[in-house]
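*Asks:* Pasting the structures here.
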Structure 1
Amino acid sequence: MTSFTPLQGDDVAKWLDYPGCIEAVRAAMQQFSTSDAKQPLREIYRVGDESVFAMMPGIFDEDIGFGSKIISVYDDPELKKSIHSGVVVLFDRKVGKVTHVADAHEVTKIRTGAASAVATDVLARADAKTLLIVGTGTQAESHLLALREVRDFERVLVVGRNSERAQHFVDNMQEQTGLAIEIADNVQAGAAEADVICT
């Protein structure tokens, strides 16, 4: 019998930090780019007319193992947007047992921000001071938290479709980060002032 403890969203948020995840993503990208190892393609299936079931597998070195993110994407009529729900499952490479099961939302949140931080670190000028974030949702939050790890931003501009959500983002993230965050009039105005643009 396989023994593992499922990691809920709060557990994932507690155990994963942005500096560590950024370096892990950097190492994974370098390993993938320099290796001849073939990675399996993601599989995506329709469930009814609007919903999706997807599996995103990966095979890693012997110290890490292999695994998959398994998710569904359903429309939420109350929130008026699609909702991702799922788990990340990791297996031991030597014996094939499940070692970890974690909430996919939190893993995806920090992993996506970390991937953008690695790209920003490679592509953006070292003296970049103004960041524009287009969007005010979960990924906007994770990207701000990740990107500030690779550049010393002095100013953050944000653009969102909903002014109330944009103000909530500003208030919440200023408190979390201590950065000067303001709402830009529109994407074009924000882009004209930004050194880094995150969409």
Structure 2
Amino acid sequence: MVYYASRNDRNRVVRIIQESFTDNPSVVSVINPNKTNSLKALAEYAFDTALMRQGVLLSDNQECVAICYHYGWKKEGIPDLWNQVKLVLNCIGLWKVPQVMRREAYLKKHRPVDGKFLYFWFFGSTKKGKDTRSAFSLKQAIFEKSAKDNLPIYLETSVPKNKKVYERFGFETYHEWHQSEDSTLYFMRRVPK
């Protein structure tokens, strides 16, 4: 069983994302290592952005979270802009903005231009949540939404073992970005069945 998160779930979701992404190469490449709460700021940004797009799902035991929303959702104006300003100041740092903007442009270039897809941005679980069926329930909810709306699901991952898990659930790799000698970002999609 899953439910869509509300503003009241923000702290819980932020903690789960922080716990899940401390060593994620893709996340680490974006945050400013000199800012002590940069991962927390990124998690807050992800939550706030996805909440505006009705895309934060929590397991009923509140141990797993998925951020997945309709990518073509229009920008919310001032709330989205303010959210981005906070991200730059609290997470990225001004000096890193050009690098992050180039990265985001590359990512967008390899996603469908029409925006007609679900974007699976984050999946996280507490240690306790990994030992339950919560992750499976979230996966099923996202796959059901994909089938109901007849929209493919797109994601990126930089963790090879996660890539293998996504492949087991029907995702295919359609592009690889070799960012450095030891870092590859896998672009993946799953068409609804």
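*Asks:* Quick check on the output: 12.5 is mean count of other Cβ atoms within 10 Å over residues 97-104, derived from one of 1, 2. Which one produced it?
*Replies:* 2
*Asks:* Also: Give the label, chosen from 1, 2, of the structure having the highest value of distance in nm of label points 7 Å out along Cα→Cβ at positions 49 and 185.
*Replies:* 1
*Asks:* Tell me which of 1, 2 gives 1.13 when you compute Cα Rg over 2.2 N^0.38 Å.
*Replies:* 1
*Asks:* Continuing with this model, one more query. Starting from the value 2.0: which structure in 1, 2 was distance in nm of label points 7 Å out along Cα→Cβ at positions 89 and 121 calculated from?
*Replies:* Comparing all candidates, it corresponds to 2.
*Asks:* Given a value of 24 for relative contact order in percent (Cα under 8 Å, 6 or more apart), point me to the structure among 1, 2 it was derived from.
*Replies:* Of the options listed, only 2 reproduces it.
Throughout, read-outs are computed from the coordinates displayed, never taken from laboratory work. Predicted model, so just to flag it, every value in this text is computed and none were measured. Cβ atoms are built from the backbone, for glycine too; each structure is taken alone.
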